[in-house]
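Coordinate-derived values only; no laboratory data. What you are looking at is a predicted structure, and each value in this text was computed from that prediction instead of being measured. Cβ atoms are built from the backbone, for glycine too; each structure is taken alone.
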Structure I
Amino acid sequence: MAEQSKRKKLTTYDYLASKGKRQLSNLFVHSVDEAAAAEEAGIDYIVTAHDLPKFGITSTLDDVKNIREAAPSCYMQSASPIPAASEYEAIKFAHKYLSLGADCIYVGNYSLEWIKAMRRENIPCISHVGLIPGKATWIGGFRAIGKTAEEAIGVLRHTLELQDAGVIGVEFEVVPPKVAAVVTKKVDIIIMSMGSGSDCDAQFLFSNDVLGWTEGHTPRHARVYRNFKKEYERLQRERVEAFKEFHADTINKNFNDPKITVPIDDREFDKFLELAEKI
């Protein structure tokens, strides 16, 4: 692993103070290696989750802690994969992830009342506006939000409600850039663009999209910078060939190479044979 950078740890204060001054880079990471790469690359903000295979997230709870350690200066968002059933559970889950090193908690599926309760407990919360995957059934599936004046004003009102409830930031997913730009200027919280243009306060992408290893549908707003899928396919072919060579060496008894075995003195071997004959 590359030596970790010496940059200052981004705090909630720094996160909020960045508004109007500079864009923040926000990256969902799946592994310790990706977290370490984000740290070295200077990414401002990372998001991690665990045990959500239907979304291709197979990391574990232990991975969350290890990801935190691999990216010590990044601001980190996390959340429980188990939906909270009460305000008490929401707060309990949040404190669990804060204890693992998270700086803020995703609350995109929580009610305003639960968010207010979490804010009273000084828990930094991040919510979601626009296309909210967990609530897509209420809008007819996965689609853009804010393409009509009525929907656009709804986006603004929703964001203001979340700000009043106490969130520090909102993920803006598939909202028209012009609408997102207006809302960003009207609120004090951080607006993170997910396909909502460059005039928000931050840009949010998933590492699997950035690295080109997404399986199935790639979101329209994803941006691919590398083709790891092709590289993984190449590595799989190399893996198969290596295993074939090992299998062939086994069949052909090619494991007596003095470089990988331990010799026995000829005299000692002769003594061994004499002793073996007596058994």
Structure II
Amino acid sequence: MTTFEAVVLGIVEGLTEFLPVSSTGHMILTQAALQIQESSFVKVFLINIQFGAILAVLVTYFRRFFQSLDFYKTLIVAFLPAMVFGFTLNKFIDSLLESVPVVAVMLILGGIIMIWIDKHFQDALIPEEEEIHIDEDGHETVIYPPLPTYKQALIIGLSQCIAMIPGVSRSAATINGGLTQKMSFKNAAEFSFFLAVPTISAAALYKTYAGFKSIKGVHVEQLIYGNITSFIVALIAIQFFLAFLNKFGLKYFGYYRIVLGLIILIGIYVFHLPFQILK
């Protein structure tokens, strides 16, 4: 892998990690376009650059991560299903379902579901915004939208587990879970960002440790450039996504997923392109 390829993959990671479009589907197309060969380091690299995207969430929502102890209790409840199913069923699911055609089909099915959800949850376009109260002494107090209840957080966490199927976007799964719990698009998206921190960090730490021996001295520069690029692009993508979601909802992401899935299927069965999953 070259430094240029590392930067391109960082851009793709930063753009797609928090958008409901499936980062796996985009990595398949990027791998084919750049003709990147599968290797132990490439697998570690694709997992490791998620740290850059996670750092973007921490920077964007720095204050939210210090708002209260309840914030962390809610995140733990939502994270538990992924922790349990991730360690017990992930390898089994991957062995059965991790194929490019499955990714393409799930992209299309997920797009159809998102279009349906967008149509039936129009009230969710009205977000609960944070409020700033100023007391008589001029001290500011920020009041954030209410957190999900533990029951709601658990349901959102269970929804996230669907993303263990390749081609199912973690972001889309958790946002859809939040919408079923009467959250607005914006608040569901933000909770999806928060939940990504423990979920992706745990998976990235585990898989980076497991593949640590594949990282050589020449790879350090590529990891640095990939993470920096992922971080910068994710910062921009988060702001764009929230603004777009507030205005248009999920339907256009659904249309995009359907088109992307069809492109991959046509590439496989018509043009016989050598698509492969690198994750």
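Key figures for this structure:
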{"quantity": "Entry that produces 65, 44, 34 once Cα extents along the principal axes in Å is calculated, selected from I, II", "calculated": "II"}
{"quantity": "Relative contact order in percent (Cα under 8 Å, 6 or more apart) from the coordinates reads 42; which among I, II", "calculated": "II"}
{"quantity": "Of the structures I, II, the one that -12500 was derived from, the read-out being helix-only ellipticity at 222 nm (-39500 (n - 2.57) for each DSSP H run of 4 or more, over all residues; to 500)", "calculated": "I"}
{"quantity": "Identity of the structure behind 13.5 (criterion: mean count of other Cβ atoms within 10 Å over residues 17-24, calculated), options I, II", "calculated": "I"}
{"quantity": "Origin of the value 16.4, where Kirkwood radius over Cα pairs in Å, for residues 65-184 alone was derived from one of I, II", "calculated": "II"}
